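In structure tokens below, several structures.
Values in this text are rule-based calculations from the coordinates and carry no lab data. All figures in this text were calculated on a predicted structure; none of them were measured in a lab. Cβ atoms are built from the backbone, for glycine too; each structure is taken alone.
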Structure P
Amino acid sequence: MTLTKIIKKQLTNISQKNLLKAMGYNNIDIGRKTLQSLLDAEDIYSWIKDGHFDLRYTSKQFIIKLCEILEVSDIDYEVILDQYEQRARNISSEPLSYIYVNTNFKRKNEPVFALAIMERIRRVVLDQEILFDMRKEEVIAYVSKIVQEHYRESKGSLKLWGPIQNYVFHYKNEETIIFDVHGNIAKGNVEVSETKAVVKINNQLIF
């Protein structure tokens, strides 16, 4: 039985009010919101990863105290929480992998402000959680599928930026892989000029 299921089972044996008082909450509503947030989470790992602090407990501290009060003994919850926390740290420290959608855009008279606003559609940020557990060949297949789906859904063109020429996959800080619009790794030398439109006011980045 998972830790989530054990907690939910144990919660049926005690009133929330008594539980939260035993956990040290003077304001029961705060504790109730934290508990409900945990119960509504996809799983405990997601809740740990997203982080939570209600001025009394961090997410990890809350679960440890909760398990103590509920007398959870048939699973080593502290070891599990440590593993979750370490995994979240490892993933957050990974260099960001993303796909640059290349249109070989050449600016004519387009307003910089408009370009900066639309800059976000030229980059597809990938789910680092998914990539973390994949071998490189699995990553390539995953990115290929995303490229094909993106090209199909965008109908081969980006608003303002023009027709899509290829996709530039930045894999962590390790390498750059260029895919054609069909999701295949491009052959030969493919020139790509990756630019980024930004707006600054008083040297402060706005977009």
Structure Q
Amino acid sequence: MNLQLWVKSDRLRRKDALAMHTPERCPWCGTDPLYVAYHDSEWGVPEWDGRALWEKLILDGFQAGLSWITILKKREAFRAAFAGFRPEIVATWGETEVQRLLADVGIVRHRGKIESTIRAARVYLKIEGRAGFAPWVWGFVNDMPVQNRLAPGENPTQSAASVALSRALKAEGFGFCGPTIVYAFMQATGLVNDHLVTCHRHVPVAAMERGA
């Protein structure tokens, strides 16, 4: 075998070996290390903490018109800008804070979304005091993650639950929470398990129910 053929054969062997040790994933995460880590450790894991649910819902609202990887790369900057997404702090903000955020190059500088976040903090506190934000949200899936069994190529963007939750969020005073945004929120926070059945995370995530 000449050197050129040997090099080509060696590359194919290395590629095959890598494929054998690379777990199957949902294709949307691609190969970006940040996206892969998010897929493998966060996406679809049931979130029962109300503040964390609120943070994810707000970030999904900022994603509107953009890609999630854009928001993911800015997430730490968002957390710093929005006081760790503590609703009790954000709820007290006004025009001074809006102007500060509009000047922050680390986040998505969209006045409508910023003002919506401040209103949403006040709504969160209202729901938290009335029923608890996490129980209220989880009530739309009967307090149990919906276990879908999606095959490759299946990619739902809405459900009856996301339509109902979207309608309820809007009625409470939230913005940027249409059914598609809400469904993405539900997928990410484990209200629905949409890891493909071929994905190595499908079975572990399916086992993550309250108390499991």
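Quick one: distance in nm of label points 7 Å out along Cα→Cβ at positions 92 and 196 came out at 4.8 when computed from one of P, Q, so which one is it? Intermediate results must be reported in sequence, preceding the final value.
Numbers: P: 2.1; Q: 4.8.
Comparing all candidates, it corresponds to Q.
As an exercise: helix-only ellipticity at 222 nm (-39500 (n - 2.57) for each DSSP H run of 4 or more, over all residues; to 500), calculated from one structure in P, Q, equals -13500. Which structure is it? Don't skip to the end; give the middle numbers.
On the way: P: -13500; Q: -17500.
Of the structures listed, the value fits P.
Output the label of whichever structure in P, Q has the greatest value of mean count of other Cβ atoms within 10 Å over residues 132-139.
Details: P: 11.4; Q: 18.6.
Checked P, Q; max of mean count of other Cβ atoms within 10 Å over residues 132-139 sits with Q.
Out of P, Q, which structure matches 4.7 when distance in nm of label points 7 Å out along Cα→Cβ at positions 76 and 164 is calculated?
On the way: P: 4.7; Q: 4.0.
Label of the source structure: P.
30 is what came out when relative contact order in percent (Cα under 8 Å, 6 or more apart) was calculated for one structure; which of P, Q is it? Don't skip to the end; give the middle numbers.
On the way: P: 19; Q: 30.
Structure of origin is Q.
Give the label, chosen from P, Q, of the structure having the highest value of distance in nm of label points 7 Å out along Cα→Cβ at positions 84 and 140.
On the way: P: 3.6; Q: 2.7.
The maximum falls on structure P.
Of the structures labelled P, Q, which one yields 1, 6, 12, 13, 11, 10, 9, 9, 9, 8, 6, 4, 1, 0 when P(r) over Cα pairs in 5 Å bins from 0, in percent is computed from its coordinates? Present the calculation step by step, with values, prior to reporting the outcome.
On the way: P: 1, 6, 12, 13, 11, 10, 9, 9, 9, 8, 6, 4, 1, 0; Q: 1, 7, 13, 17, 17, 15, 10, 7, 4, 3, 2, 2, 1, 1, 0, 0.
Source structure for this number: P.
Assign the value 1.1, calculated as distance in nm of label points 7 Å out along Cα→Cβ at positions 28 and 44, to the correct structure from P, Q. Spell out each step's value before the answer.
On the way: P: 2.6; Q: 1.1.
Computing distance in nm of label points 7 Å out along Cα→Cβ at positions 28 and 44 on every structure in P, Q gives 1.1 only for Q.
Tell me which structure, out of P, Q, gives 6.2 once distance in nm of label points 7 Å out along Cα→Cβ at positions 36 and 188 is calculated.
Of the structures listed, the value fits P.
For distance in nm of label points 7 Å out along Cα→Cβ at positions 68 and 172, which structure out of P, Q has the highest calculated value? Walk me through the numbers before you get to the answer.
Working: P: 3.8; Q: 2.1.
Once distance in nm of label points 7 Å out along Cα→Cβ at positions 68 and 172 is tallied for P, Q, the winner is P.
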